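Some structures to go through are shown next.
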Structure 1
Amino acid sequence: MSITISTVNVNGVRAAVKHRSEANRGLLAWLADAAVDVVLLQEVRADEDQAREALAPALDDGWHLAMSASVVKGHAGVGVLSRLPIGQARIGFGSNEFDRTGRYLEVDVDGAAEPLTVASLYLPKGAAATSEPKDVAKFDEKVRFLDEFGQYLRKLARRRRQVVVGGDWNIAHAEADIKNWKGNRKSPGFLPHERAWVGELLDEGWSDVARDLAPDEEGPYTWWSWRGKAFDNDSGWRIDYQLANRSLARRAVKATVDRAAAYDLRWSDHAPMTVVYD
């Protein structure tokens, strides 16, 4: 039984569902048209009641929702929308520091052909390695997150269930993942230790399924700055992806990015990234 999983940073679910024009009807229209079974959401920026209100038409249409909101109002937040019933949901990864910050949610999907766990991740952006106190704090926070979460992922990869962790990883692993990689070698998201961290996960049982399906392709990018002509010039970053454990990765047959046809048709600064597992 095939299952199609998409991940998207919605940049605020209440903003993403807005009907901007007849041509841009927002997240809800995309959900209605997309042939997907599970959608992993990041940067929901709402509590569960607010998210359910924003997504009410989709929930009325049969979607199921699990949420992990941040204790910081209007910040972060992750969710899982599923056409299939959602079984057990687990918030966080056992971290005293990060489990209440709306950055990781893991659910078991009932009704899949084989036992399946899906997880939505919003990894901290971090900061460049400067001497500015704010940068130091953000840099160190991301290092702590990577250390704790990396240990958890190493254990998760060995589970007998099929597992996929999708989301906004805020790390571009390879030069092919950034249009302007030379100019971003000192930027957060492309720092050597961050890229090495992703590489270690790939060496330890996880598969970047989209890259594995298109190893020689530039991008395709999933995030573009709102500023300047980044979107028009396709000067983006591939920071939204799905890492699957071995038993699920072998089922991946197709990966796509649903890039908007024009700047004014976007409802987020990220585009949905979708994988078909057959």
Structure 2
Amino acid sequence: MEILSGARVVVTGAGAGIGAALARRFAAEGARVVVNDLDAERAEAVAAEIGGTAVPGDASGVVGSARAALGGGIDIFCANAGVAPEGGPEAPEEVWDAAWDVNVKAHVRAAHELLPEWLERGSGRFIATVSAAGLLTMVGSAPYSVTKHAALSFAEWLSLTYRHRGIDVHAICPQGVNTDMLRGTGTTGELVLAPTAIEPEEVADALLDAIAGSRFLVLPHPETARYYAARAADPDRWLSGMNQIQQKVEHAAGQRLRQEAAH
């Protein structure tokens, strides 16, 4: 894709999973890629593989170091790092705080640093890995569901505010993806996400297709659009359906606990 050849790209959370797939795909298209991840070894391994530059550390503070590594500017920023803790209102304050910080505030901080540069030159591309949870919800994780809705809302706000000034924004909203995050979601992931899970490379393909088509929403699982429309058209019916899934998860989790106790 010509628009990506030579582009200066930053991908957070790129040591594995979706982030690594995005970094590999951008590099394959001729972009210069900064690989960011809290795990320095993973970041360096992916960077070495694709001929990029590793800038390990917290995604919230990566813009300055990444800009320097790329020679003074950033063209595309992928806010991909995320956390998916389990729980609801009973989850500790620090769990909620971490979800807000990584899933939302890191996006806001990056935009704060990037927008002056982008608005001055009249171009820039902000890509947020949101999840279908931002359009729908996620059984078993209130912090993830709530913050992913906020991440989508922030991406929408960026797009509607700055698109006439040359800023392109995309929100990637997959359902299950075969990553470490999915494997850490236990019974919920096994029942709800795993049956239709796709590979990270398919997410990267969907993003490039959306970039080519200038589309805000990136839906690697096309059926998400239908679910989103159903949710808006009849919220009570949709909530009842989701509650049935919740009950199945609770039943499966209870069975597992009983089996473990029996052994």
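Rule-based calculations on the coordinates, nothing more; no lab input. As the structure is a computational prediction, the values presented were derived from the model and not from experiment. Cβ atoms are built from the backbone, for glycine too; each structure is taken alone.
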Worksheet, complete the sentence: The highest value of Cα Rg over 2.2 N^0.38 Å among the shown structures 1, 2 is in 2
Practice prompt. For relative contact order in percent (Cα under 8 Å, 6 or more apart), the calculated result is 20, so let me know which of 1, 2 that is.
Written response: 1
Worksheet item: To which of 1, 2 does the computed value -7000 (helix-only ellipticity at 222 nm (-39500 (n - 2.57) for each DSSP H run of 4 or more, over all residues; to 500)) belong?
Response: 1
Item to complete: Given a value of 2.0 for distance in nm of label points 7 Å out along Cα→Cβ at positions 69 and 181, point me to the structure among 1, 2 it was derived from.
Response: 2
Worksheet, complete the sentence: Comparing 1, 2 on mean count of other Cβ atoms within 10 Å over residues 85-92, the highest sits with 1
Fill in: Structure with the greatest value (metric distance in nm of label points 7 Å out along Cα→Cβ at positions 93 and 149, set 1, 2)
2
